[in-house]
1. From 1, 2, which structure was relative contact order in percent (Cα under 8 Å, 6 or more apart) = 13 calculated on?
2. From which structure (1, 2) was distance in nm of label points 7 Å out along Cα→Cβ at positions 305 and 449 calculated, if the value obtained is 2.0?
3. Of the structures labelled 1, 2, one was used to calculate Rg and Dmax of the Cα atoms in Å, for residues 41-136 alone, giving 15.8, 45. Name it.
4. Of the structures labelled 1, 2, which one yields -500 when helix-only ellipticity at 222 nm (-39500 (n - 2.57) for each DSSP H run of 4 or more, over all residues; to 500) is computed from its coordinates?
5. For structures 1, 2, which has the highest computed value of distance in nm of label points 7 Å out along Cα→Cβ at positions 297 and 409?
6. Computing volume of the Cα convex hull per residue in Å³ gives 161 for which of 1, 2?
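Coordinate-derived values only; no laboratory data. Just so it is clear, the model here is predicted, and its values are computed rather than measured. Cβ atoms are built from the backbone, for glycine too; each structure is taken alone.
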Structure 1
Amino acid sequence: MKKGSFVLIVVAVFGLMVTTAIAQTTSRFTEFPIAVGADSTGALSVAFDGTNYLVGIQGDTLNNDNITAQLVSQSGSLVGSRISVGRTGGVPWVAFDGSNYLMVWGDDATNDVYGQFIGTAGNLVGTAFPIAWTAYNEKFFGGIAFGDSFYLVPWLRNDTLFGRRIDKSGNLVGGVIKISSNTAHDWGSAIAFDGTNYLVAWTDNVNDREIYGQLISKSGVLVGSNFIIDDSPYFSDNPGSISFDGSRYMVCFPDEVDTTWDLFARFVTTSGIVAERVTISDAPGNQHFPCIDFDGTNYLITWGDDRSSSTDWHSKGRFFDTSGVPVDTVFTIFDTLDNKLPIGAPVVFGGYQYLTITTRALDLQFIGGDVYGAFVPPYTGVEEKPDVRLEMTDFSLQQNAPNPFMEQTIIQYQLKNDGFVDLSIYDVAGQKIKTLINEYVRSGVHTCSWNGRDKSGKKVASGMYLVRLKTGNKELTTKMVVVK
């Protein structure tokens, strides 16, 4: 067993497990069940389509390894019944391309990697198709990103990281891409897209110390060579997540400092220049499974937290600005419940809120697992009330969704009284790009869309833009990120 393996993070803890774990509650967020019952389920990935979220789930009442998924509304209600692919495998990961979701998983029986498209109505689009299938032992442990026209799916073959592009119709585009020139840890990789290139990150499997990265173009060509993202003297585990804020990537990963695991992050530019290292959490005990997403203003980073006790496991979160500076205190999202421990808190920003999910289980194999969700509002500088996502005075402007976006985003606002409304897009220099609404509007909730084009119809450049809502002598502004 390798020292850098994630197993060592938890083996001592599970050796102390007893059946006296008590349920704990958090007063800040209201959670809801997604896949709870007699079956054993697990989830590590969630995506947003502009209206609903899709959670990829392993397990149902027929088989603990069945590949399934569940749509969830922005109010936390389940949309339709559980979606079953009709195949078995590891925990699936999901992403959205503007039309459909793609769900990817590793087939444990054949050691192949498979994909399945799912429509926004919860329907299967086409049939499951192989992404990687050879005589080699193909392993998929997570990581999938959609960029412009193609998905990029990385996987492990004989301790080397490979990848394949897939178009929105499920066609495999180009050849297999060899991503890593060194060996890669078999707990998977992290991936994100910046509008031009993908960044893939992984841990070197030789000494389990260094976090590596590789930029890959939309055409599937390596941009430069493998580079070191973090080479601290501590043992590292795989980067749990990457997010892009319109300017830089933020790569999160755990390091074993002394005898416990802490969380750190590195910023990486779009040209592969590694910048500052920041501490995410160095609390007592072990911090693991970091996940990250960006809401247009701040990052939300979530992780699993254990204090070497069967009753002291939590899923934590904290907001950071784009310089890596914390903007609030650490908060608890999920606690231990009914003797089951929350394993991380994968997160996605969508609509006007984040959706975080967790699997509460008896061990890391998701034995007896149940999947729960909870919404986390973006950081506003004001302590949020439980399950309150909108405090309206005269009018309110919610964060656009999806954000960042490539093709189209939805903007929602609310008026307490009838009035004349100006809703416009500006660049960061204050120049008006597009007027979306300039008319008298009745009170209530309203939405409009923007396709990322200026008043002449030209696609705007990637970067940060401002949405300004003005009525009377009052105005509100939010930030959004356009990527190509």
Structure 2
Amino acid sequence: MSGRRALVVLFVLTLPLISPRLRGADEIEYFSYLRSFVLDGDLDFENEYRYFYERDPQGLASFKATFLDRREALTGRPINFAPLGTALLWSPPYLLVHGGLLAAHGLGADVAADGFSAPYAVSVSVASALYAFVGLLLIHDGLRRWAGTPEPAATWTVATLWLGTPLLYYVSVAPGFSHACSLFAVSLLLWLWLNGREGGVANWALLGAAGGLAGLVREQDVLFLAAPGLDLLWRTRARRDWTGGAARAAAMGVTALLVFVPQLWAYRAINGTYGPSRLVARKMTYTSPHFFEVLLDPGHGLFVWCPLLLLATAGLWLAWKQRSTDGAPATRGPLLLLATCLLLQVWINGSLESWSQAGAFGSRRFISATPVFAWGLAALVTRVLGRIRPALVAAGLALGVWWNVSLMVQFGLRLMDRQRLEWPRVAVNQVTEVPANLGRTLWLYATDRERLVRESR
């Protein structure tokens, strides 16, 4: 079986894991964009927020305090910290479902075409999973074409990052967040860059549009445009083609801005200014005081939550050294630029007052950097496969998947403190509490997820 076919099979097998329920504040914010614009024709989220709160007043008490009881000072409208890109990507299946329900209602069926009912939630949840999968396929293709990764290393790398990092949680348990769509947008951006580095103005305009889309999904993801931008600068300087370089840069910048313009309008409608809510802006300190804590803090650090990503980061250095000695300098530039993008993500996340992401599963803000981690992990897997039996390599990767899935069980059942990783409690639970609860958890997840949620509160 080819690597791509194996990934398709894995995607089909994981579809039943998707939980089409919108529970958290972020999920409600993203969904409210779509429902409010399609059904109400505005960006006033009062009725959307109240709908979700009234169905779970206990669970959404803090949501009410932040999003219903407070208003933007300049407009008096409910707060929405989320950008609109996720809703934009969800819109095709959402509109398809809405049209189908309207038609069914017109024919006399007792269905609710209110923008809230279960088919709408299913449509956006499945869409998130599909977008993430397309992003993973783009990563797989990039590893094969530009990183020089052979099979089965490329497929093993993608599958391990899929199942062995917080990505799995935000594709299956919580697909209503933006992270699945973010993975797709950034994967598309980087794929277009690597595929069109030698292309003309049209290629760079398309690349800019992808960068604008990435910024629409998550503002911080626009920083991934640094890779093609710096690449273009260096190549233009080396060739002294200043006119061509300027034309390409202008095309990339203009299309990125044009695609991002709807977000500026949304800012204006919600906040009263052409920028993010002041409640968000004041939480930023651009000297990134939490730069190292984001990675290494014992309770919240990226590499502590997911040691697999530490190995992937080390693999970037391994790949760099390998390119230095194997006569393949053409890939050293992309490697350096991908590493630069990762550093920019560490910087921006370390600049946030909420850098710890307490209450969330894992360092979810780094999911968009999965294409970067893939290059490093692929280099590591390829090197190890040349020296160790494949079965042992597969066992090592499976260990990373087990760690992640076990943490998901702990997080879901509240066997751990959701605000931070407590050691050694977390490690002990991985080998005691998780095995004892795994069977029942899987059974309830498959048969009665609402009961599982109630019992875990």
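1. Working through the options, I get structure 1.
2. Label of the source structure: 2.
3. Details: 1: 12.8, 45; 2: 15.8, 45.
So the calculation was done on 2.
4. Attributed to the structure labelled 1.
5. Values: 1: 1.3; 2: 2.8.
Max of distance in nm of label points 7 Å out along Cα→Cβ at positions 297 and 409: 2.
6. On the way: 1: 140; 2: 161.
It traces back to 2.
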